[in-house]
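> For reference, the structures are reproduced in the following blocks.
Just so you know, all these numbers are worked out from the coordinates, no wet-lab data involved. What you see is a predicted model; the values in this text were computed from it and never measured. Cβ atoms are built from the backbone, for glycine too; each structure is taken alone.
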Structure I
């Protein structure tokens, strides 16, 4: 292939229906045929990135290797494609407008009147083609966030229309739309998707394919109706995507309907046969798993009103599942609100009914005394533990309070007046907070870490030096290091440039590991992260 082909994935009816996973799955079935595939996410909000948004509102903030704070869908792209996705594969309305305005200020447009149309869509196209060039993608998939009916997406759809007009055989459109089954009717309805297709037409775009999402399998009459009323070439261009037990089964659902072949034909690509069967083989192995381990996750970004939202920690969920399946078990994860343990300390004993505990990342004061109580319980009762970022920091605070007997031990984030600030802040971050510079100013992206020979981390990674992704503002204060080491805490991972503590462990404990970074961001379906593998193995042994 001499030039890049482009597939736009656009949502219809409602958000959260699975555009990101569909885009990732399309990428996977094409990768399985030897294509170099990459994916771009376009988010329509004015925010420059996802870093300043509440995870309950927007879901997890996924951090790329080069330190970009992005939408959680980029995590799915990485997990499905087994490759790193970088900042140039992510854009928001805010980024696009900011870039155009900066160009105007520097006379890039040579004094011309800069207008929303065509200059904003042209900037979008430029960013898409730059990403394709940098990734050397033969096929670039572009997911447009939200739904086709949202006015925020008009300019992105216009960019897609312009690309199609310029090279009709190089661009395809996939509409991912929801097929509801109203409970009072008991019948799957196509009208919402028909409206979505017509709304897309109003933007000058005709869908080439419709991926019909729904609880149940799409039947023949509704497939015929969608093909006819949405002006598709054939009923085969309607791809059924019913709910499946695991998102990792979706590529197989698409394969069964020969979707890769249809896409290659539409984009006039010489057909390629399926050559990489690792994905299909591991899905088959995964589906045969019967045994399970029970893993508790104690945190605070779980609930909004009456609803529990696990999207706040979607990468953690996936990392645990990957490790479990590779160990021949399923992971039964239970979300426990740390505020419950603050209100009722005795309730922490319920952790004895689980095989392991994870404390994921977070910020702020709410619920942390409950988390500290949970950490104390698992430390004293030999329950396998993995603390991620804040989970590591609070583990050192718990240790300082109850082992070193420093009763006021705390983090500067929550109690700056404490005389024993186990977790403190460096001068750069203190200056950022003082001047209210919050967006994109944390310690972000990949940093090196030297591992202590013979430590748990060293054994699991099988390496002397590793690189992991960070997202934090506060750090362990090294002045407490020697005292903790005397009491059997091991500082097994250190950043060689800053001497920052990256990994802690406990001696005489089956598995007690805390990390300042976020290992969940680097876990893959076919290659689980070593620290999660270690946790699951310890959980199986504990069970």
Structure II
């Protein structure tokens, strides 16, 4: 497939080489290399508690020995269901060092979601925050889980639940090293990163050691200036591919420091920015919207780079921040990625004045990108014309776990078909003009309507339902459900919302509910979600006049 590469010129102007050569290696080796280079340097800060790289490497080694003694072997899957904390980092690299496969699990998941992911991945162990243990306990007998390991911020409970282990015991004392494991970084999996799809079917993206190592190296190289990455504000959840790669793996790759924050609370983040002066802040648009006019946001210039991802950054927010930064070295950037690409494939360059508002920027080093026709996926679209974005590079996944048909549709001749509609300008900058059909992007989370609809349909009063993403000034989009009740039934908006929140993570549940006598359908009876979204946009436009 022949296609233009005008983005290579921007690399030359920025003093970088697009043809970056990456020698793949096992991902966990980054910890031990940084421990040798920077033994006394701080790897993590967690509410005032500091861990050096030498301490981190020692904890990883001891935890790996404990996992090995429990029977963990190469290829076994381990679910990690934790908020951001040192134990997440220790467990992650310990599992990888044994050739195990990490299954990132969202702590907000409810029992149904946990059970599905554990069963689909075949996880034999799960590390879970102690307060969330009841959810795991209730589904454990219906899964392949052999060991449940707990941890927490308040110390070991006096009465540890039966048949569970306490993770800090894994690394608190010296142990015999686990036997070395040979890992082929190009073939062996490091992480199963679950992602939804337009069909609502959850899929495990198989990310190899080389995929994740490459993306860490690409990010480290592209974001030039070591001082810019010195202190990384890590409030993005590490169970999310964005936080995992652009905070944790990036920090460990360069021997940098992570400020671990379990939850985004604007006032707390403002205080951290004022007190600790983080230099690099990867986040999502809703975070930056919340901070921009917060009264405690008094020292924005303490951060050198604000980088937005996971959802489109409104152009007005981009302009607002960069106007705030005029006359300083601080910049606001934006990038693009997806779980299937570890995740980053594009970013606006921060190494010069070459950033373009509204654009996702240039393809990453060693990453090809093109816009092709939707019908065949083989014809490259002319500059400026819209088509499907496809990418190729060392960060592109091996495929979907146990889903060969879905893999074949998404990976073709080495290209990852993103399903996102885009265009490229004459300089090689890419712009997303639409997203995967029907997927809702709310506050950086991907929400798939069908999954929400299935829960609503299980309500005894509901006859028909369709869920759509409607515009929201803060979250970008929010979830709205349109419902037709069974004849003679009545229900309230809050009743439906509460019903959903009991059965799925809160961020997926509808924030709005509208009851209707009928829903728009096609000639064959298919519910027409897009008509409802268009109606909502029209109403918003009329209300703004």
Structure III
């Protein structure tokens, strides 16, 4: 096989010279065009390109982002080092037979990200989407950057780590992120095509593939890493619940071949044997809610079922449900995701099959969310098992919520062994992103509603009374919790022991969720 490294280097140089970046494209056609393209509407972007000067950036945007044909001369000018023959050999573009122009054969788009170590700009290669193809996706389609990939990236902490496993790498986005913080990365996928495109993505961004860089392995879930352990696992598994019925399309990027939410259970349970002590797994997934009389081991509540998988695996876990859909809405979402539109006879046939599958298994809804798992360093230490539904908007966290969640694990570790007496000896500080809201009826002596609001993280809102608001407001690291409780009891004219019994459990929760932190 010919060495493609010179071609990849030439393409990288051409993209850099054209300033083919998220910022430059946004300046080219504006935020409105960006937003419209995310909805599958390219009219605004096309209008902007129509009046823009002929530049390499315009040619690349027209070819890869709007999926319009480009004259060979314009494309040759945009890719002077790679050339048309090189573009054809790499498989990124080719001539349309009998038309006299060239079209994209792969999706190649700029991608920008920011984390605690700073901002970065990359290029990502994937298969053409429905907008460019004008038809349904193929079964071996390799998905590009989407909401799920950026969500998962935001869920992963940015601290330095050892070995990282990118389970189900797809086009390689998570491996790009992991390469910034990991000593080594192993990326797996059941799709050989996905591994090929991930390799191109990585090499295009100057990351070695193989020993000393990102090692790509073919296989299903944990099979390619049997017997190995990692310091961090990252995965957006192919969790879409698909009926096991004839005629239902199966897409490698989203369908793991299991029944129901079985693949998420498999990933959760398998993490235990593939994590080093203290290692963490950061996952996306969905889980089924089932009727009370449906055959299932842990009841019909979806979060309760996920919790049981974590508990039985011996892991710590923080499970957050961000959305819940009815069976009908879930079926619609994923049938349309495959490029089949409402009103098409194929849509109605597939919807029937999807809903019949849910009904037969007693499924009443599907939850979506995040899972952060940890293998305890000390098996005897108190475990952190949290399940919660957070359906509101996230807080302002430009670098993601991964570090926020890990801070919660560390806070749990710091206070889980403390009884109330020792907790009362701590000195705390209120987090800088916490604000307080007070609402009061006109003429009332005091507020009727007090809320503590978190600006970052999950943007949590806590209803507080005067005592809790007073304790949080006075937490500047100077006085212990016990002394603050004593002062508040005297001020509010209540029994100190009763006030402590009421406040201390709530203080524990505020420490774990990041409203308060230890001052020493």
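> Name the one structure among I, II, III that Cα extents along the principal axes in Å, for residues 274-457 alone of 51, 46, 26 was derived from.
II
> When distance in nm of label points 7 Å out along Cα→Cβ at positions 330 and 386 is calculated for each of the structures I, II, III, which structure yields the highest value?
II
> Can you rank I, II, III by mean count of other Cβ atoms within 10 Å over residues 322-329 and just name the one with the largest value?
I
> Continuing with the same structure: When distance in nm of label points 7 Å out along Cα→Cβ at positions 122 and 482 is calculated for each of the structures I, II, III, which structure yields the highest value?
Structure I comes out on top.
> Assuming 1.8 is distance in nm of label points 7 Å out along Cα→Cβ at positions 50 and 226 as calculated from a single structure, say which of I, II, III it is.
II
> With Rg/Rh (Cα atoms, Kirkwood Rh), for residues 130-377 alone computed per structure, which member of I, II, III shows the largest figure?
Going through I, II, III one by one, Rg/Rh (Cα atoms, Kirkwood Rh), for residues 130-377 alone peaks for structure I.
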